[in-house]
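Student: In structure tokens below, several structures.
Only the coordinates and a few stated rules stand behind these numbers; no lab work does. None of the values given here were measured: they were computed from a predicted structure. Cβ atoms are built from the backbone, for glycine too; each structure is taken alone.
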Structure I
Amino acid sequence: MIVTDMMNFLKKYEIWIFLVLAPLLNFVITYLKSKGLIEFFPYTNGRFYALMFLLLFIVKITKGNEGIKNLFRPMLVWKVHPKWYLFGLLFAFTIGLMTLSIVAVYSGDMSILNFELYIPTLKFTLFLLSWAFLGEVVWIGYAVRELSKITKPFYATQIIGFVWSLWWLPSVYINVGVIEDLPVWPLFLNMMGAAGMCAIVYSKTKSGICVLVIQSMLNMSLVLLPISPDAGDHTYTIFAVLYFLIMLVFMYFMPPKINETNIKLVPSK
């Protein structure tokens with residue numbers, strides 16, 4: 001009886017249980033790292049895989065193997081209009097250039113625009129892609145879709161963006177595995193903006209790959225362009241505010257409709 005009640009409770013409140021456990025899990029992992037019990041490399045990558053395993057464990061219990069398959073089916077959708085791939089590649093990078101232009105005009109120092117792109121190593125690029133892949137499956141493909149069943153997609157994206165930021169907070173606090181010295185409230189804006197834009201692209205394309213592209217380029221833009229906190233006190237903040245505000249504009253004119261008929265995770269027979 002107790003086991004049955006627990007199963008029913010988990011199935012009923014599945015999304016909320018996951019949203020509570022996900023940040024707590026990273027808090028525990030980060031605490032172990034701060035105590036020297038986890039090395040840098042296992043921590044930097046392992047926290048993402050721990051997040052994925054938590055999701056797989058919950059979905060396995062509530063939906064079985066078919067539920068797990070549904071998590072990854074959007075990654076097989078690649079036949080979409082090329083404009084969405086182009087959009088994903090350029091969106092964050094364009095906002096980064098806008099940010100640098102605003103900083104240059106505000107400071108009166110146009111030399112800020114004379115920068116060289118930082119080219120990351122192949123190894124680091126692959127890490128960024130893997131983190132974006134796991135983030136797409138967990139936060140957008142699962143969490144936004146599930147939460148959109150009980151609330152409007154916009155509210156769902158902002159809740160997920162907030163929890164996504166909570167997941168990052170322990171890493172920001174110990175300043176390991178993140179861009180150094182990230183300010184907290186711009187991080188929340190950035191993640192809430194990211195969740196919103198990913199959901200819009202997801203809704204319009206039904207493709208997890210397109211979401212992977214736009215999220216990867218958000219991560220890459222923070223590396224390629226001098227917009228991280230060490231580039232200036234307000235550069236990252238301006239970028240985060242712009243990303244969030246532009247997301248709101250897209251959300252107004254292109255509101256996502258995320259549901260089982262709009263995003264078919266089970267192919268039609």
Structure II
Amino acid sequence: MGKKKAKEPVFYEESGGVTKAEATSMIQGLYFSPEQSPMGVVGGKFDYGISSFPGFVLMFCNQDSEHPMQIMKRDFMPLNGIMQDVDYYAMHGDYESAAACVIEGIEQNKGAGVHWELYCGAGEVFWKLREMDLAGDMFLTAYQCSDCNQKAHVLCQAAATYCIRQDPNTGFALYHKALQEEPESLETLHDLGGFHWDMGELDKAAQYYFSVLKKDAAYYNSYEELSNLFGQLGDMRWPKPFMDCFTQKRPLSRTDLAAAEADMQKLLEE
């Protein structure tokens with residue numbers, strides 16, 4: 001015998017004499033965290049119970065639990081509340097649920113042209129799910145929002161998705177667009193180092209990493225990359241000091257940094 005099909009959940013347009021539209025109005029502007037589920041409220045004209053799920057709540061009124069109504073969070077919950085849900089699920093590693101929440105936020109914000117952090121967060125969630133096409137689209141949408149104040153960052157994120165999608169030409173163009181937006185962006189310079197390393201252009205990779213550290217000796221991620229690059233080139237002197245700088249969050253002195261850059265140049269010329 002075949003397996004029995006799971007019964008589809010049944011939701012209703014009315015519970016305990018309260019219509020779904022009335023129920024939505026009752027909870028308008030409220031926030032229900034997944035950590036608060038389930039909960040009940042008594043008072044006023046009606047009492048109700050609510051269970052919170054990714055993207056929606058189940059609600060019944062006047063103890064009529066046999067007739068739950070499904071109410072989408074975008075229909076009543078403020079955008080910042082939906083984003084709190086995204087953060088909650090992402091923090092717990094449940095990216096499928098985080099994606100369901102972020103989609104609700106996008107639906108609520110449709111056409112607004114603001115709230116860049118919503119789309120940046122969506123890009124990060126879809127990245128975790130390895131949905132690179134969606135992630136790239138979200139980062140570019142964040143860039144286009146009128147309130148975006150981290151344009152270089154979201155362009156770098158978009159560029160990385162294109163590189164993963166085997167489109168390095170678009171990735172390269174986006175990294176340089178990020179530099180046009182913020183010529184002093186350390187994140188962009190660092191990421192360009194990684195781009196050129198992936199392209200096998202180790203001299204350019206080293207140039208970008210050292211350019212970051214000359215601007216800010218405490219940009220520790222570049223120490224880690226240079227440690228690995230020195231190791232790949234067979235150097236025995238610098239991998240450990242650079243990795244120590246990364247792990248101990250201790251900048252290298254200007255003198256040692258200059259010496260290391262000179263040694264890197266010699267290695268690259270061999």
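Student: Once FRET efficiency 1/(1 + (r/R0)^6) of positions 86 and 222 (r between Cβ atoms, R0 = 30 Å, to 0.05) is calculated for all of I, II, which comes out largest? Could you put the intermediate results ahead of the total?
Tutor: Numbers: I: 0.90; II: 0.50.
Going through I, II one by one, FRET efficiency 1/(1 + (r/R0)^6) of positions 86 and 222 (r between Cβ atoms, R0 = 30 Å, to 0.05) is largest in I.
Student: Determine which structure produced the value 5.3 for distance in nm of label points 7 Å out along Cα→Cβ at positions 94 and 254, calculated from the coordinates; the candidates are I, II.
Tutor: Details: I: 0.9; II: 5.3.
That value comes from structure II.
Student: Rank structures I, II by Rg/Rh (Cα atoms, Kirkwood Rh), for residues 62-101 alone and report only the one at the top, that is, the highest.
Tutor: Numbers: I: 1.29; II: 1.12.
Max of Rg/Rh (Cα atoms, Kirkwood Rh), for residues 62-101 alone: I.
Student: Of structures I, II, which gives -18000 when helix-only ellipticity at 222 nm (-39500 (n - 2.57) for each DSSP H run of 4 or more, over all residues; to 500) is computed from the coordinates?
Tutor: The read-out was computed on structure II.
Student: State the single structure among I, II that was used to calculate P(r) over Cα pairs in 5 Å bins from 0, in percent, giving 1, 6, 12, 17, 19, 17, 13, 8, 4, 2, 1, 0, 0, 0, 0.
Tutor: Numbers: I: 1, 6, 12, 17, 19, 17, 13, 8, 4, 2, 1, 0, 0, 0, 0; II: 1, 6, 10, 12, 11, 11, 10, 9, 7, 6, 5, 5, 3, 2, 1, 0, 0.
It traces back to I.
Student: Another question about this same structure. When Kirkwood radius over Cα pairs in Å, for residues 150-205 alone is compared over structures I, II, which one is greatest?
Tutor: Values: I: 11.9; II: 10.8.
Answer by largest value of Kirkwood radius over Cα pairs in Å, for residues 150-205 alone: I.
Student: Could I ask something else about it? For structures I, II, calculate mean count of other Cβ atoms within 10 Å over residues 22-29 and state which one comes out highest.
Tutor: Values: I: 17.6; II: 15.1.
When mean count of other Cβ atoms within 10 Å over residues 22-29 is computed for each of I, II, structure I gives the biggest number.
Student: Using relative contact order in percent (Cα under 8 Å, 6 or more apart) as the calculated read-out, with 28 as its value, let me know the right label among I, II.
Tutor: That value comes from structure I.
Student: When mean count of other Cβ atoms within 10 Å over residues 166-173 is calculated for each of the structures I, II, which structure yields the highest value? Write down the numbers at each step before the final one.
Tutor: Values: I: 19.5; II: 14.8.
Between I, II, the highest calculated value is found for I.
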